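What follows draws every value from the coordinates through simple rules; no lab data is involved. For clarity, every value in this text was computed on a predicted model and none was experimentally measured. Cβ atoms are built from the backbone, for glycine too; each structure is taken alone.
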Structure I
Amino acid sequence: MDKYFKVIKTEKDALIGLVSSLIAIFVSTQVPDKLFWILIVLGVPLAIFCFSFLLVKSWTPFLLSWVSDLKFIAKQTGSENDSNYVSGTELEFLPADQSAAFFAKRFSSAFPGIRTITWYSGKEAIDRLSILLRHPLNFRSQNGYTTPIWWWRNGNLQISEFKVLSRKRVLLDRMELRIKSIAAVPGSDYYRSFVYVDAHPEPPVFPKEWNEARKAEAVELFGYAHEEYGLYRKKFCVSRSEYDDGAATIKGKVFQLGDDVELRERYITSFNLVIAPHLSPINNTDFDSELRSVLNGILHEGRSLEELAARVDKLPKPQMWGLQ
């Protein structure tokens, strides 16, 4: 049997073999008896073998992974709901000048005992991010509202929401990230610690709008290429222009998007960023261009995270605006 089917080594071979054998079995019903038995003898064993090959190598692992992802997401969602229940509908109070102390506590709870740069990947990376960015992320402050944890790259925005999409993908506000690895970077002072996030490229939602030349141009300008799109009712992708217009054509019919659409960003080349408190030395306009340069260098030029950590340790201590 092994010698007879030695040409079937990949899932593609098995799929071709399965389709071919089913065609042979179907054709056998339309031919004379002698040819019928030849096609049956050849087609049935081949169909059984190819089906079993696909079941073991592809379909069963995919199904198990899918079920596992559902359980994992349900667990993470349950944890978020529990945290929301404890905090209640009213936001907790956190002074705006305490973001570094707040982040230091979250950092210690997500990366206990870490005193040197430490890397994580796979499910463990998602688990650690889920602890670092667990609810609540938004607070009341003396001046209104504050969000103590931010992401830094270019754009530099607060992190108001974090969701686990699967064992490999997360949603950071509107950014979809397929996590490659993360690194916990403890600083020489508690307010200098940060987390480095490295993300895999993902296929574009609208592939016809992208070619290699356009990707290369975006990488040259920004260090990465990304697209924005709207996700309507959690399953229909609409263009950014349709999102802006508040209406989209889906399957030939015009829909008014209303509140059922959310803006998403997807990175179609390698992407990285850092997560740190609002009162981090990284929050320094004089450092913005250097940060982008180092992060781009890590992606494309072989520069190291240790270089970035050393630079952050030398930045001046941050000062809360309005405080002396």
Structure II
Amino acid sequence: MTRTLKGAGKTRSLLTPTDPGRDGFLELLDRAAALKLAKRAGREQPVLTGRNIALVFEKNSTRTRCAFEVAAYDQGAHVTYLGPSGSHLGKEESVADTARVLGALYDGIEFRGFAQETVAELARHAGVPVWNGLTDEWHPTQMLADVLTMREHQPGPVEAISFCFTGDGRGNIARSLLVTGAMLGMDVRIATPDELRPPEALVKEAERLALTSGARVLVTGDLPAALDGAAFVHTDVWVSMGEADAEWDRRVPLLTPYRVTPQVMAATGRPDTRFLHCLPAVHDTTTELGRRIHRRYGLTGAEVTGEVFESAASVVFQQAENRMHTIKALLVAALGE
């Protein structure tokens, strides 16, 4: 079993976005905001000196790896990075055995990969905190950064925040935003074609959370209805890492009506609507993927146009920086007390 934080019901591990509960999630955001201010003022106090953290990656990463490494270093901890070919995990050694080895050597383990069951099994056997840096089902550390970013642009009660996700409703970002917003009492809209709706059981779970929190939950194919009055518009890549390239042929026709354009941003009816994206984004032809999409489908960009991505409404790089501050709060809460 993983060790618990001081205080009832708070767990050191983070496997899904709802694990901390509403109060625990908001406490992490408050801690992240304080750590961000302290770092910028040059008065951050390391509390993780002597701690060791294993970073286990089945999938490549820019923001998650860098955020965990910088957060740990700032707080005095050491990290070991085990990349997609850097360990025996799941190939020559079982997840349970790897967990017991790493748990004996390290104070905490981050995992980024494919199956949610892998990170869950690590947590069952490691005996130390385990943090989900992304699986096919969930992206809980991204949710911390996303909500911190929204709060920075809309101070006040989190329940007053309205946001719309537009795109593939089955992906880990849409799923995570749905349950996170429902848990926190936010106004949540998921705009997605019927073929890509989140699983019905997940929608029911969000509705159940909303009964307690007072959240408003809408899952719809009607993008204009989902956009109306939204203070924030989120999207994500149309085909995720590990999925077949042929998926683009199926999803481009389905998702092109849901891409974020200047007209979509204007459809919120709010001049202050902000754009968020977990990154990397396909927004131009400067990448190999962007050029391939342009050749195959005639699109410059995919889920978002360059006009929106580079506009004053875009806060994607503030959002990316907040990955580090929120992950640092997670590490400090788990290992520093």
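Given a value of 0.95 for Rg/Rh (Cα atoms, Kirkwood Rh), for residues 139-218 alone, point me to the structure among I, II it was derived from.
II
Work out the source of 0.90 here, i.e. which of I, II gives that when FRET efficiency 1/(1 + (r/R0)^6) of positions 131 and 291 (r between Cβ atoms, R0 = 35 Å, to 0.05) is computed.
I
Suppose you compute Rg/Rh (Cα atoms, Kirkwood Rh) for every structure in I, II: which one lands on 0.96?
II
Which structure, out of I, II, was relative contact order in percent (Cα under 8 Å, 6 or more apart) calculated from, if the result is 15?
Going through each structure in turn, the value belongs to I.
Looking at structures I, II, which one was mean count of other Cβ atoms within 10 Å over residues 211-218 calculated from, given that it came out as 11.8?
Only one of I, II returns 11.8 for mean count of other Cβ atoms within 10 Å over residues 211-218, namely I.
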